[in-house]
1. Given that percent of Cα pairs over 34 Å apart, derived from a single structure, equals 32, which label among P, Q identifies that structure?
2. When you work out distance in nm of label points 7 Å out along Cα→Cβ at positions 266 and 354 for each of the structures P, Q, which one comes out largest?
3. So helix-only ellipticity at 222 nm (-39500 (n - 2.57) for each DSSP H run of 4 or more, over all residues; to 500), computed for just one structure, reads -24500; which one of P, Q is that?
4. Of the structures P, Q, report the one carrying the highest value of mean count of other Cβ atoms within 10 Å over residues 146-153.
5. Using mean count of other Cβ atoms within 10 Å over residues 274-281, single out the structure from P, Q with the greatest value.
6. To which of P, Q does the computed value 11 (relative contact order in percent (Cα under 8 Å, 6 or more apart)) belong?
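Where a number appears in this text, it was derived from the coordinates with a stated rule and is not lab data. All values derive from a computational prediction rather than experimental measurement. Cβ atoms are built from the backbone, for glycine too; each structure is taken alone.
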Structure P
Amino acid sequence: MSLFAPDFRSVADTIQRNAPLAERMRPRTLDEFFGQQHLLGPGKTLRLQIEDETTGVARGAAASSLIFWGPPGVGKTTLAKIIANVTQSTFIEFSAVMSGIKEIKQVMVDAEKAAGFGSRTILFIDEIHRFNKAQQDAFLPYVERGTIRLIGATTENPSFEINAALLSRCRVYTLLALGQDEIVSLVASALTDETRGLGKLHLTAEDGALEAIASYSSGDARNALNALEGAARLTEARSETTLTAAIAAEALQQRILLYDKKGEQHYDIISALHKSVRNSDADAALYWLGRMLIAGEDPMYIARRIVRMAVEDIGLAAPEALNLCLSARDAMHFLGSPEGELALAQAVVYLALAPKSNAVYTAFGQVRADIESMPAQPVPLHLRNAPTKLMKELDYGKGYQYAHDVEGKVAAMECLPENLRDRRYYQPTNEGREKLLAQRMEEIAKLRRRE
């Protein structure tokens, strides 16, 4: 070997040693994998599929294309690499953010050639939802022919983001955020691992330090390992041997909340806020509001949703709620963050504790249903104006009763079209102010009967 020729094995070892802890600790086998026991526990579906491929049992049925759906840092890429390893397949990784369809098409052409020589290729597409539907169609012929085995990873709901034709040819597995205990076990292992982890630093962790890191990570193994590495380096720089909770907190700085303003987390958390308000749970409503604001959600989007809650779930049981929410919106716009956020918090607490009624919401829904399902109904003649002689001759306005001239200000005439006579849309509840409206409606009904 030339003195100046590179020792590629040495270079690879150096790269591995200098890689981030999260990369060095990436599991290589199922036995090293943390979490996802609902899929990878003994006898569970994904584990059985991988084991079948390892032993060659039912290989044709097992070797399907896959979609891994779950939040960041739960092992989607790692599982794809483990499958490639046990099936002795060529593993090619692409990111839908960084790669175009042109590059991937070339890979598929090369894989088709390799398949002719008995070689198998796993094409792993990270963030596959970033490809549009037309781009996803490009995978179909190669997946159908078995030229490639596609494994896609996505943080978004595949039902909405993956082409239906492609989705029907893949098995979808849902991966979950790691639990607190799983994260603690993971970082504890990395702290003592002398081969790939931080074991050569000979650090110990005081009670609560690893738990603080696990809490910070929000179920993301990558975040947890990166945080551990930062805390360990800070401990080492101070010539200390104990990783304390204070050092962990200093290294963490600020929790990273899992939240995608355009993704499923956005819709899940606003749904949790709305349903907590509807269920009169002020504490939960405040928590979900805080989650959205701290994660960077647009406060004016939240303000609009709060106004919607006032009209949809509070209604006329507490009609002042709408004004309060509109005022909160204006205060948020006027003050900005963080001061204006208190106005949103006040509105959310008030809505949660206010009496609830969806009577108007339900009534208007029934009105819409009748309008959409029936022909347009003519206005009754007695409700029409008659500004011309011809209109009067056609009985426009005939029989109209001026309410102010009638006892109780209520006339007996019917104001709905003939085929909807006596239809009652609004059914007030006995909640809050709406109880008074129900009493008023009963008084009006009595006056009409008297007329």
Structure Q
Amino acid sequence: MTLHPLEILPVVIYLILLLYLGFFGKRGDDSEENFIVGGRTLTLPAFVATLVTTWYGGILGVGEFSYTYGLSNWVVFGLPYYLFAFIFAVFLAPRIRRDGGLSIPDRLYRNYGPTAGEIGAVWTLFMVLPAPYVLMVGILMMAVTGWSLWLCVTLGTGFSMIYVLSGGFRSVVRTDKLQFLLMFGGFILLLTVLMFRYGGLPFLTAHLPASHLSLTGGNPPSYLLVWYFIALWTFIDPGFHQRCDAAKTPETARRGILISIGFWFIFDLLTTATGLYARALLTGLKTPALSYPLLSHTILPPLLSGLFLSGLFATIMSTIDSLSLLSAITIGHDILSRTKIAIDRVKAVRLGLIVTAILSILIAILLPSVIRIWYVIGTLFVPPMLLPVLSVYFPAIAPGRKWVIANLVLGFLLPFIWLTISAFQSPSLANLNNFMGIQPMFPGLGISFLLFSAGAAAKRRKE
């Protein structure tokens, strides 16, 4: 894909504005609370902008899925997340804001002791490493420039993270406001042109396989079901927790998530519809992950195509900077600062950001498949973390410390072993033959519920 200079110009302007907003602006004091949660002063508009952009970084993966499976994209990556986000808003968000913690491992340390906190910190680190999004921005930059993947991954990571070193959470929020406008504006622009030029549903019906207009996309129910369980990630997502911790009031956190669900619904309509047009107009793509930028390059005039590309970069990079900060917090605040190493906590978080960048670049280069990374991380880390985190806010379901530690260990080990056996008996991870025909996540969730049930029963007997 060879770009016209006018396609490149909006992207360059976007990167300049990004760095300006990231480095300059009100920073507050140098306290750890200010660096991690912005002094807990996040207003409702800022809350919505930063949560909506952060939660939607996998735009190339969404393009790949909607190009390949059609409307099933909304069933898999939309509907379950609205449901769980609604439950989170009603039952969890106000409790998190009133709790006063700074991170998920923070709360595990406080409620279940240092061993649980240390294991939880390691699992949280794997959950928030921005490797899938670093890979996406590298793939997009490679398509735009023609440079090698490793160079594009490194440059994309640098642009997305460098200003976080300076301003922490406040820098993330400032840049998210710009990125919010670009991500919505870009897809509204492209979809409007497509509808006026080609028409709506009659055109898509005539040019798409029937499976693309079905809710399953031709996938078996078991495959769709596992993504609903992966969506339980919402309850333990460190980004959700951080936004709630940073909100001005508990009500700001609750209302902010409910409003965000509406914006996610609108954006899902935009991205899924655009993916359907991509499949109808660009048949036989070898790299469906690039369906959005290729469609824009084909359909829009150069300057407008450049604006759309800026929106794609904004969508991905808004997630990278947020997850980078969360990963840095986990390394610096939750791991390094609890050791005997004498280091200032904010400096520890900044050091954690550098470690995050290096780890993310390495993983992105070694495992270059976005959906595969999502699947593996969700499968391995939702089971051990789900109930321990929920029990922090609902003490009635909390067992004793030993039961929680057993859950954190076995809830990870069982799906890990299951996934390993499945991988050995499969031609590739992309075509996984699940051991005994069971998705690896389900045994992990099963052992987790059994341990919590047994622990709660033992606790009641003791009381």
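1. Answer by label: Q.
2. Result for distance in nm of label points 7 Å out along Cα→Cβ at positions 266 and 354 over P, Q: largest is Q.
3. Q
4. When mean count of other Cβ atoms within 10 Å over residues 146-153 is calculated for P, Q, structure P comes out on top.
5. Structure Q comes out on top.
6. P
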